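What follows is calculated from the coordinates using simple rules that are stated; it is not laboratory data. Here the structure is a predicted model, which is why all the values come from computation and not from measurement. Cβ atoms are built from the backbone, for glycine too; each structure is taken alone.
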Structure P
Amino acid sequence: MNFDLGIEYITLIMFGGLFLLLMLNVPIAFATGSMAVICALLFWSPRAIHLFPSSIYTMVTNYIFVAVPMFIFMGAVLERSGITDHLYEAVYSWVGSVRGSLAVATVLASLIMSAMVGVIGAIIVSMGLIALPSMFKRNYDNGLAMGTVMAGGALGVLIPPSIMLIMYATWAGLPIKRVFLGAIMPGLLLGGLFIIYILIRCYLQPGLGPAVPP
C-alpha cells in the first residue's frame with residue numbers, strides 16, 4: 001500500500017496520529033514506534049520494515065548514548081539527595097533582597113543544574129518542588145512563578161552537557177565537543193535575558209515579585 005501525498009500532509013498525519021495515541025495514554029515509546037511503522041507501510045512500502053532493526057541496532061550500539069542514562073541517573077541522585085535544596089538556598093541568599101529575587105534564584109539554580117544534569121525533566125521537577133512553594137508563599141504572581149520554572153528548565157537543552165545536544169551531534173555526524181562549545185554562549189545569554197526580564201518586570205510591577213525582608 002503506497003499513498004502518494006505531499007510532505008506537508010504526511011507531516012500532519014504523523015503528528016496528528018502521535019498526539020492521538022498520546023491522548024489515549026499510549027506510552028511514548030510505543031506511540032512513536034507504531035506511528036513510524038504505520039507511516040512506513042502507508043507512504044513507502046512493506047520492504048521499509050527491514051530498515052527498522054538495522055537502524056535500531058546502529059543506535060543502541062553507539063557508545064555515545066551511554067551518557068544519556070548516566071545523566072538521568074545523576075539528575076535522580078541530585079533530586080533525592082537534597083543537593084538541589086541546598087543549591088537553591090545558596091543562590092537565593094545572594095539575591096534575596098532584590099525584587100523578584102526568588103525568580104532570579106530559580107533561573108540561576110536552573111543554570112547550575114543544567115550544567116550538572118542535562119535533563120530538562122529533572123530540572124523542572126526539582127525547581128517545581130522547591131521554588132514554586134517558596135514563590136507562592138511570598139505572594140509571587142502565579143504566571144511569573146510558573147513561567148520562571150518552565151523557562152529555567154528549558155535551559156537544560158542548551159547548557160552542556162545536554163542529552164538533546166548529544167542526540168543532535170550523533171545524528172548530524174558532528175563532534176560533540178564543538179556542539180557543546182557552540183551551545184554554551186546561547187544558553188548563558190538566554191538565562192541572562194530571563195533574569196533581566198524578571199528584574200525589569202518586578203521593578204515596574206512590584207506586586208509580581210515582592211522583595212523579601214532581610
Structure Q
Amino acid sequence: MEVAIYNKEGQDTGRKAVLNDQVFAIDANEHAIYLDVKQYLADQRQGTHKSKERSEVSGSTRKLHKQKGGGGSRIGDINSPVLVGGGRVFGPRPRDYRFKLNRKVKQLARRSALTVKCQANEIIVVEDFTFDAPKTKNFVNFAKNLKVDGKKLLLVLAERNNVVSLSARNVPDTRLMSAADINTYAIMNNNAIILTEGSLAVINNL
C-alpha cells in the first residue's frame with residue numbers, strides 16, 4: 001500500500017511511502033486489541049488500595065454485652081463491622097493487577113490497531129523534520145498545516161527529538177512517542193496519527 005508523503009507545511013512532496021500490508025492491511029483482531037489495551041491499563045494501576053478490617057481497627061476488644069439473656073442481638077467488640085467505626089468486611093487489599101500476554105498476541109494487537117486506523121484514514125506520513133527553536137507556536141502551525149489541530153494527536157518519531165518534544169509539550173491532547181515504544185493503547189486512543197518517514201521504517205517491521 002502506498003500513501004502520500006507530506007512536509008511540515010502540509011504540502012504533498014510528490015513522493016510515496018510504502019506501508020507494509022502485513023502491518024497496515026491485515027484482518028484486524030478486535031479481541032487482541034482488547035486484551036493488549038486491558039493489559040496496558042492494568043499495568044498503570046498502583047494497586048495500593050487498602051481499608052482496615054476488624055482486626056486492624058483501633059478500639060477495645062472487650063465484649064460489649066453478654067452473649068445471651070439481654071434480649072438483644074449477639075454482638076462482639078466495638079470493632080464489629082455492623083457498628084459505626086468498625087472494620088470493613090472484605091475490603092480492598094493491595095494487589096498487583098499486571099498479567100502476562102504472549103508476545104505474538106501483542107504483535108497482532110499492534111498490527112490490528114494500525115490497520116483499523118489506516119482503514120479510517122487517520123494515518124498521515126510526513127518527511128522527517130525538526131524546528132529551528134522549541135516553540136509551541138511552531139507545533140501548533142504544524143498541526144494546522146496537516147489539518148489535525150483540535151484532534152487527539154499521536155506523533156511518532158524515529159527517535160527522540162528534544163526540540164519537537166518541547167514544542168509539543170504544552171499542546172493539549174498531543175502525545176509524542178518513538179517508533180520503538182509505540183503500543184496498542186496509544187494507537188487506539190488518538191484520532192490522528194502522524195508517522196515520520198524514519199519511524200515508518202521501524203513500524204513496517206513490527
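For FRET efficiency 1/(1 + (r/R0)^6) of positions 82 and 146 (r between Cβ atoms, R0 = 30 Å, to 0.05), the calculated result is 0.80, so let me know which of P, Q that is. Considering all the candidates, the number was obtained from P.
Here helix-only ellipticity at 222 nm (-39500 (n - 2.57) for each DSSP H run of 4 or more, over all residues; to 500) was derived from just one of the structures P, Q, and that gives -9000; the source is Q.
Here FRET efficiency 1/(1 + (r/R0)^6) of positions 42 and 186 (r between Cβ atoms, R0 = 30 Å, to 0.05) was derived from just one of the structures P, Q, and that gives 0.20; the source is P. Comparing FRET efficiency 1/(1 + (r/R0)^6) of positions 98 and 194 (r between Cβ atoms, R0 = 25 Å, to 0.05) across structures P, Q, the highest figure comes from P. Looking at FRET efficiency 1/(1 + (r/R0)^6) of positions 74 and 178 (r between Cβ atoms, R0 = 35 Å, to 0.05) for structures P, Q, the greatest value goes to P. With respect to mean count of other Cβ atoms within 10 Å over residues 66-73, the largest value across structures P, Q is given by P.
Source structure of the calculated read-out (relative contact order in percent (Cα under 8 Å, 6 or more apart), 25) within P, Q: Q.
Each of the structures P, Q was assessed by Cα Rg over 2.2 N^0.38 Å; the largest value belongs to Q.
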